[in-house]
Structure I
Amino acid sequence: MALMAIALPILPGKTQEWRDFIAEVNGSRYDEFADSRRRAGVHERTFLQQTPMGDLVIVTLEGDDPARSFGQLLSDTSEFSQWFGAHAMAVHGDFTAPGAPPPPGLVADSERA
């Protein structure tokens with residue numbers, strides 16, 4: 001299994017909105033969330049990292065090809081994915097827009113293949 005991680009800043013003043021969004025993902029919309037990740041072939045884990053510079057969300061995607069799965073999730077047009085994407089952009093900004101930082105790159109691995 002391959003692993004990908006991405007850090008997304010939470011826009012200033014949006015941490016409670018993010019917490020409410022994640023509560024819904026883990027609550028009433030959990031089955032849709034889990035199903036969307038299964039369809040994309042990825043296991044997602046999300047972490048909140050609070051820092052003096054602001055809050056970050058760290059998302060890990062684990063699967064056969066997590067970069068492909070990430071692209072699939074971004075392009076999914078299902079009702080759930082549209083809902084999820086709108087909420088993600090509301091709290092993180094448009095991290096897919098031209099000029100956005102490139103995806104993260106692996107720089108160290110304690111278990112090289």
Structure II
Amino acid sequence: MAQPRKYATAAERQSACRERRKQHEVLRLSATGLPALPRVATMPGWGRWRKAMTEIEALMTVVEVEMQTYQAERSERWQESERADEFQEKLDALQTTLEQVAECLAVW
């Protein structure tokens with residue numbers, strides 16, 4: 001048995017689809033916890049940007065701790081390998097970037 005039509009025309013169906021997508025986007029953005037951007041596109045969203053940078057710093061700190069734990073749990077043989085040296089370079093780069101993010105937040 002065929003389903004009855006919800007919309008009389010294709011235009012109505014497309015309009016309803018656009019509205020559902022718009023509502024979905026609003027819900028998705030509100031789920032991030034970030035404040036909405038101002039209505040005027042030329043106004044900067046400093047509060048929103050500050051919040052995003054704070055979240056970046058927190059995530060990078062988690063990665064740093066996980067990398068340090070991973071490194072500490074490896075064998076002594078691994079610690080002396082080239083892979084360990086490459087890993088340490090990446091960890092150093094992460095720590096440098098994290099320091100720069102912290103400096104950036106201090107200015108904001």
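Out of I, II, which has the highest value for relative contact order in percent (Cα under 8 Å, 6 or more apart)?
Greatest value across I, II: structure I.
Looking at structures I, II, which one was Rg/Rh (Cα atoms, Kirkwood Rh) calculated from, given that it came out as 1.28?
That value comes from structure II.
Comparing I, II, where is distance in nm of label points 7 Å out along Cα→Cβ at positions 56 and 80 highest? Don't skip to the end; give the middle numbers.
Details: I: 2.8; II: 4.1.
The maximum falls on structure II.
Of structures I, II, which gives -13000 when helix-only ellipticity at 222 nm (-39500 (n - 2.57) for each DSSP H run of 4 or more, over all residues; to 500) is computed from the coordinates?
I
Computing FRET efficiency 1/(1 + (r/R0)^6) of positions 16 and 96 (r between Cβ atoms, R0 = 30 Å, to 0.05) gives 0.05 for which of I, II?
Derived from the structure labelled II.
Taking 0.65 as the value of FRET efficiency 1/(1 + (r/R0)^6) of positions 48 and 72 (r between Cβ atoms, R0 = 41 Å, to 0.05) derived from one of the structures shown (I, II), identify that structure.
For FRET efficiency 1/(1 + (r/R0)^6) of positions 48 and 72 (r between Cβ atoms, R0 = 41 Å, to 0.05), the value 0.65 is produced by structure II.
Values quoted throughout were computed directly from the atomic coordinates according to the rules given, and no laboratory measurement underlies them. Just so we're clear, the structure is a prediction, and the values are computed from it rather than from any experiment. Cβ atoms are built from the backbone, for glycine too; each structure is taken alone.
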